[in-house]
1. P(r) over Cα pairs in 10 Å bins from 0, in percent, for residues 172-259 alone computed as 16, 38, 26, 15, 4: which structure among I, II?
2. Quick check for you: by distance in nm of label points 7 Å out along Cα→Cβ at positions 324 and 564, which of I, II is greatest?
3. Taking distance in nm of label points 7 Å out along Cα→Cβ at positions 116 and 396 as the quantity of interest, name the structure among I, II where it is greatest.
4. Of structures I, II, which gives 18 when relative contact order in percent (Cα under 8 Å, 6 or more apart) is computed from the coordinates?
5. Tell me which of I, II gives 4.2 when you compute distance in nm of label points 7 Å out along Cα→Cβ at positions 340 and 556.
6. Looking at volume of the Cα convex hull per residue in Å³, for residues 108-411 alone, point out which structure of I, II has the largest value.
7. Work out the source of -11500 here, i.e. which of I, II gives that when helix-only ellipticity at 222 nm (-39500 (n - 2.57) for each DSSP H run of 4 or more, over all residues; to 500) is computed.
Structure I
């Protein structure tokens, strides 16, 4: 990109607008061609049979709800979109979600953080098949290695959700759901290679019968040709990255209407890291990190009576990090963390159009390293009441009490409303509180930890208006959000340890459009404006862009080819200390072509226009990464 383009914080928006206009023109032409070609087939073939707002949302309440009944702000990425976009990681797919900022500190394999609505990365709770996977040590989840091969859907729930999920859900929740099986046997295998010494393989299989089903998947990736420390600053040492993901899910029906699902996920990655000098990150040829993680989750559901359903969920998430640098032994690390979780929940119909969920949860968090060996227990009680009135007004109200064995207890609450106004209009909103328990590092790390810390807390609300038009094929939404975060934990230079000394105010707006332009053509666009402030200094929070534009275009017309285009433009952001960060733009393109006889070829290009503006100062943002692949589908 020309330097003049990068230097203006407003031209990122102009670039995104230009992309939107071009996409609009293109899909409109596709719509016209499709309509023309379908005149002989009848009007029923000219439009999709389902509207874009018919989806079921699983994570926004204690029970699955139709989208029109959900008051919270939520974005759902379904399996069809996940396959069409061919993202190498789940984080790549999240880049186009409103209110979400993805920051990767270097090339593929580098530590990757996700910020929801301007809150910290540790304020986004991540669930895989209902099991929390945030690190007890640092509080956040590293998205670097999670691949989408066996992912059925991704739900991004924004706003404080601690009344539903407890700690870490202060800014929102990202839920990953593993793909289930199906009748018969279905599978695929793909291999690809590209520049910067890239190679990748993936395979997924699923099947089942009348009362049971299963799915299996594996994916591996290697990238050898990039430096973690900024190449623009003269760092040239290549830092290889290699990862392997395995995933499985097994489900069965029992006792008539009962259902049990067991999911397993395992990953192993090896990443070469770089060191840090007086001027910032620098080459370090001997610094490496190994990461191994496993997630196991069992969910059992059984109706007891017509109006009473019982749920049991058991799960564990384990992670092992090993870092070695023979030249700098102080960088060596051996850290093992384990989270074990048990949840019992009863759903009871209390009256016509009303349902009550009540439950109990127990959680054990453990971390073991050379610096600490600690464990905490968390017990929870929760309830949620859902009510519908005349199929036009839908309300939820709930509360949760969490008792942490170190810092004490925290009570959170939440209410939501969705009101169908008629003429395709829907008013939706939520109000609630959230909290994040102090991490193990903040509580126990020698020379820094403080066992007397309180939880970080927040109160947030959002209010939005959704409009459906074009016969339900297009949905536009405008939502205002506001979040005040208190008791933030930081380093106190008076006591020289962690203290609850900071606070932040975050407000903004999310505008989004989803439009099924024609059969096989869908357009999504969004703009997020975020005004964040550290209340102690008055400065903007680091790495939270004030302006963020996204565009996603999926084309799968009748014929042998398909195309996916996604674009992100970010403007007005600062680094730690208030230093300005460059605006950046990223456009990802994938295209596939059906070769017949179960074979297809595809192309994927990340960062199509090669914008190397750093997502994180001092680290490499790669230019265009392209790869070509071949896929066999059974």
Structure II
């Protein structure tokens, strides 16, 4: 038997050597391939374009797919001081160092953001390279539109890279991917490239599109104006914002305007509304979560409520306090909202079965469309129970996110995809730019290069809408304890839906702004209130040049509120903290002579 085994081993080795020593095994006939004729057909070009759109979600790139998309809930809002990472210190621990503004160059979540964005660019460039070979059946108008949509997306992706990493290698369709791409350095300013692509899109896109999620002329105009604003080109931005507001419409033909009720912005039935300038499209119930909104699956209350997972993205104490208003209904622009009795009453450290009395002071009603607070209605999921839905209150604080949370009614009507590990995947679109943002950016341009009175009008337009939608459901008592116990059960609040949930007091600015500095403070604070949790705040602070002062003050305040502070060693150092490090993996691949690391890393 030993001899037989040796003979079999020898025979096997001979066969392996015979097969492996020849290269015939490399000639494997493909089981399927896409021909150039298929790619250059109308359907093929549209398919390639849709593939470029699909990377807005950042999906399917690496293990850290939660951080690659264009929603920027972590990069814009957590780093902007609007929210804590939340949950506890161990879950997704690789982002703890980023939240503390001391990321390592090998951080996998930073790599995911970088790779996902370049994947979007690669898909755009692949489309633009084959577009000149479009079949004769593809009309000139369709070719121009496809090119303009593609360049709009490329400008968006490079805008993302610019905001996060400053300058990165610029690759367009003219670069030969088979040779030379590895020599492209990150020493060229991206802004002129971004402007050129947005300008082409603005000049060549139609006003309306066959599908509401496609970029149109006015989305390109708004985004181009935003790029100008980021470069402090206020006069040019002002002119373009004025044009967008005067004639702009959505891709499905609705004249731009504000959704009448603030809270309806985040309802699935209201996707592609008149306020939606450009949004990531989402759909549930299609047989795959790949069509649903993936970016917020971590950001639901923990251990109960909708989804039941995972406790991330908890609004900060500082953000909650920011919604305090004075006796006249105006925000506390002097910063006193973080002091004394102006600070919100929260249930931090209050046990689930203990009595808690909610804050009774004046508040901007947007707070309860943005932040989940104890004993207040949490959409149609009933009263938020407070600590019972918080994974680690000593780490993340007492609040839960409220925007981009689906309702029971939406779940019942098929708006939630339950085919994966969490029902957090849903059909809510995610705004990249909405009209209230346009109004406030236009107000900023007016403050810097126009009329303070016009700026005040734009700000008041946003505030008027905020006042028109208040949350109903005031705490009036508690159900009794189950017999034979006596007394109220503090875990079972009773709400009166005919009464406002809190003391909402909000008014417009009626006294004219006395100076540019005064107007600037009001505008910047209004952006904080209106756009909280929407991934914008950090980039605003950086471009305004106030990130270090604002965020270090935020860190000092926030770490004093929780005993297990996620900010124990946090500090913001400018200019280092203004941008993320270039991922070390990319530098290792291309060498330091090609990719220069950002300062301080």
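Derivation of every value follows stated rules applied to the coordinates shown; laboratory data play no part. Bear in mind the structure is a predicted one, so any value in this text is a computation, not a measurement. Cβ atoms are built from the backbone, for glycine too; each structure is taken alone.
1. Answer for the origin of the read-out: II.
2. I
3. Structure II gives the largest value of distance in nm of label points 7 Å out along Cα→Cβ at positions 116 and 396 among I, II.
4. Considering all the candidates, the number was obtained from II.
5. I
6. II
7. Structure of origin is II.
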